[in-house]
1. For distance in nm of label points 7 Å out along Cα→Cβ at positions 33 and 81, find whichever of P, Q sits highest and give me its label.
2. If you work out distance in nm of label points 7 Å out along Cα→Cβ at positions 41 and 73 for P, Q, which one comes out largest?
3. Identify the structure, out of P, Q, from whose coordinates helix-only ellipticity at 222 nm (-39500 (n - 2.57) for each DSSP H run of 4 or more, over all residues; to 500) was calculated to give -11500.
4. Can you say which of P, Q returns 2.4 when distance in nm of label points 7 Å out along Cα→Cβ at positions 9 and 25 is computed?
5. State the single structure among P, Q that was used to calculate Cα Rg over 2.2 N^0.38 Å, giving 0.98.
6. With relative contact order in percent (Cα under 8 Å, 6 or more apart) computed per structure, which member of P, Q shows the largest figure?
Structure P
């Protein structure tokens with residue numbers, strides 16, 4: 001996967017995880033690695049800081065919490081992702097049916 005695409009998925013994953021509870025760099029790194037992402041501690045910290053700059057997270061020392069804007073953003077992302085997944089799966093099903 002291209003780095004720019006992976007970074008978008010990581011950003012979405014971080015926002016999702018933040019809806020479940022506060023984030024730290026180490027816990028987030030572990031969660032991302034468990035999802036199969038190849039990422040380092042520095043990149044995780046940078047992305048958490050970007051999400052903070054965008055007002056989607058707030059930082060309290062080394063702990064990051066989701067903001068109202070972050071909750072709104074992940075809600076909108078989930079809606080768009082659902083539509084996209086539906087379209088991709090429909091297209092895939094049609095392609096399989098056509099080749100059978």
Structure Q
């Protein structure tokens with residue numbers, strides 16, 4: 001995840017997609033957050049909502065968003081056709097982090 005985030009930043013990528021084994025970023029009630037900003041993520045880390053194994057992935061996504069990658073998607077790799085669903089549908093299947 002770290003390498004993917006750095007590579008997306010260095011290449012000036014418009015979009016970065018990270019796959020995980022959860023639905024995306026979850027709130028304290030384990031509900032999927034479909035759209036967040038870097039500021040939202042800062043708060044989720046500060047209040048302990050995001051922790052453990054998700055921290056490196058979220059940190060990489062946050063760094064990429066703050067470094068010019070317009071959108072970072074964290075999606076569930078267990079979902080069949082997850083990348084296509086995220087990119088080609090309005091609803092998507094994970095969490096979208098917008099840089100602005």
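Derivation of every value follows stated rules applied to the coordinates shown; laboratory data play no part. Only a predicted model underlies this, so the values are computations on that prediction, with no experimental measurement involved. Cβ atoms are built from the backbone, for glycine too; each structure is taken alone.
1. Of structures P, Q, the maximum of distance in nm of label points 7 Å out along Cα→Cβ at positions 33 and 81 occurs in Q.
2. Evaluating distance in nm of label points 7 Å out along Cα→Cβ at positions 41 and 73 on every structure, the highest lands on P.
3. Numbers: P: -25000; Q: -11500.
Of the structures listed, the value fits Q.
4. P
5. Q
6. Result for relative contact order in percent (Cα under 8 Å, 6 or more apart) over P, Q: largest is Q.
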